[in-house]
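Take a look at the structures listed below.
Any read-out appearing in this document is the output of simple, stated calculations on the displayed coordinates, not a laboratory observation. Computed from a prediction, not measured in an experiment: that's the story for all the values here. Cβ atoms are built from the backbone, for glycine too; each structure is taken alone.
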Structure 1
Amino acid sequence: MEPLEQRGNKQATWRMDPARAGIGGCVADIGTHAANLLEYVSGRPIESICAELSSCVKGRRLDDDAHMLLRMAGGAKGALICSQIACGEENRLSLRLYGSQAGLEWHQQEPNTLLFKPAGRPWERLRTGHSYLGSAARAAARLPPGHPEGYLEAFANLYGSFMQDVRRVAHGQPPVRDYPGVHDGLRGLRFVAQAVASSNAGSLWQNV
């Protein structure tokens with residue numbers, strides 16, 4: 001909310017410097033995480049984007065607020081909002097996914113809980129570490145049910161999955177690759193570039 005980059009704050013200084021951070025501010029710093037999560041959970045890549053990026057703090061050279069409409073493979077549609085100037089908010093990454101038979105809701109601030117919303121039935125509150133989860137979800141739980149897990153454990157799972165693939169390849173087996181790779185990074189850069197292009201063109205749709 002404040003021009004911290006003009007007051008010597010080191011993080012704000014590089015994040016809002018196009019020469020060091022690139023062409024995107026908030027959309028690159030925050031939006032790419034939400035876009036990657038959406039594609040991973042839904043299994044559907046973002047195909048096109050309509051974005052409005054704003055710089056709300058006077059003198060700021062990169063966006064600090066973004067509102068985007070998304071078109072995804074298979075006809076799914078979405079909305080992505082990210083902001084560095086939403087007063088009072090923390091790092092509250094959230095996901096809501098709606099299908100024809102149920103919806104899903106997840107919040108980073110409550111990472112051990114997934115809300116499952118079936119049509120015509122009460123919501124179910126699914127928790128990490130329980131036997132009713134699928135094998136991939138059980139493998140990602142590092143502690144028994146009821147113990148808090150989250151941000152740091154997520155990195156441990158990524159590193160663990162990568163090293164398991166290193167061992168598989170060393171023994172002549174194909175990799176499973178349940179972790180981000182270079183193509184995911186390139187998709188993130190493409191997402192930022194097309195969001196900026198859309199906003200600069202008056203929020204016209206751009207292919208990702």
Structure 2
Amino acid sequence: MYIIDRTLRFTRGFLLSYGPTPIKKVFWDQEFSSGKWNFIDNTASDCVYKHLDRFAENGNVLDLGCGPGNTANEMAPGYRTYVGVDISEAALAKARQRSEANGRGHQNSFEQGDFINFVPPQKFQVILFRESMYHVPLGKVKPMLDRYSKYLGEGGVFVVRLYVRDLKNGQPKQRPLAMIDVMEKEFDVVEKRYYDESKATVIVFRPRTSVV
């Protein structure tokens with residue numbers, strides 16, 4: 001029974017992250033519609049905002065894997081526009097409702113889609129991956145960031161938040177660390193900070209400037 005349960009959990013996790021887009025949408029809609037993720041609705045104290053608010057002020061923000069609209073409603077209101085992208089329409093319905101209730105409906109907009117192949121409508125000052133980077137295969141991290149680099153405005157940055165240590169035992173997590181290694185080697189890092197209390201790391205970086 002343990003082996004069966006473990007296999008089912010692995011299969012579910014694989015499909016949520018790497019399955020075909022239609023299948024991922026069905027799974028994520030079920031997850032959000034069931035209320036399974038309601039516990040994440042209040043993250044106003046999250047460490048990512050210290051970085052996000054500083055770089056997003058008076059600029060446009062693209063949030064890839066935005067979920068039920070936490071960032072859209074918790075970040076400082078000094079940004080110009082916000083576009084949230086998520087594969088789950090159930091999550092986006094909640095995000096839109098929250099934005100209207102908080103008086104941010106005129107600033108916040110949401111697009112249903114798989115951010116792996118989403119085409120942004122404009123350029124942004126900040127492109128945010130708030131843990132959504134977990135759903136990108138390691139070999140596709142750089143190609144995807146290179147593609148999204150074209151949609152950063154002048155001086156724009158990526159902001160990525162990841163757990164690089166296990167929340168239970170504090171041991172390093174190799175895959176997130178490997179992702180950060182790609183970012184550090186292939187891009188210009190502006191800020192990087194590990195938060196001991198949450199075990200999260202936030203890294204801010206931009207495309208590397210070519211030296212002639």
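Here helix-only ellipticity at 222 nm (-39500 (n - 2.57) for each DSSP H run of 4 or more, over all residues; to 500) has been calculated and equals -9500, so which of 1, 2 was it run on? Label of the originating structure: 1. Comparing distance in nm of label points 7 Å out along Cα→Cβ at positions 24 and 152 across structures 1, 2, the highest figure comes from 1.
Starting from the value 0.50: which structure in 1, 2 was FRET efficiency 1/(1 + (r/R0)^6) of positions 96 and 136 (r between Cβ atoms, R0 = 25 Å, to 0.05) calculated from?
Details: 1: 0.75; 2: 0.50.
Checking each candidate, the match is 2.
With relative contact order in percent (Cα under 8 Å, 6 or more apart) derived from the coordinates and found to be 21, which of 1, 2 does the value describe? Checking each candidate, the match is 1. For which of 1, 2 does log10 I(q)/I(0) by the Debye sum over Cα atoms at q = 0.16, 0.17, 0.18 Å⁻¹, calculated from the coordinates, equal -1.16, -1.32, -1.48? Matching structure: 2.
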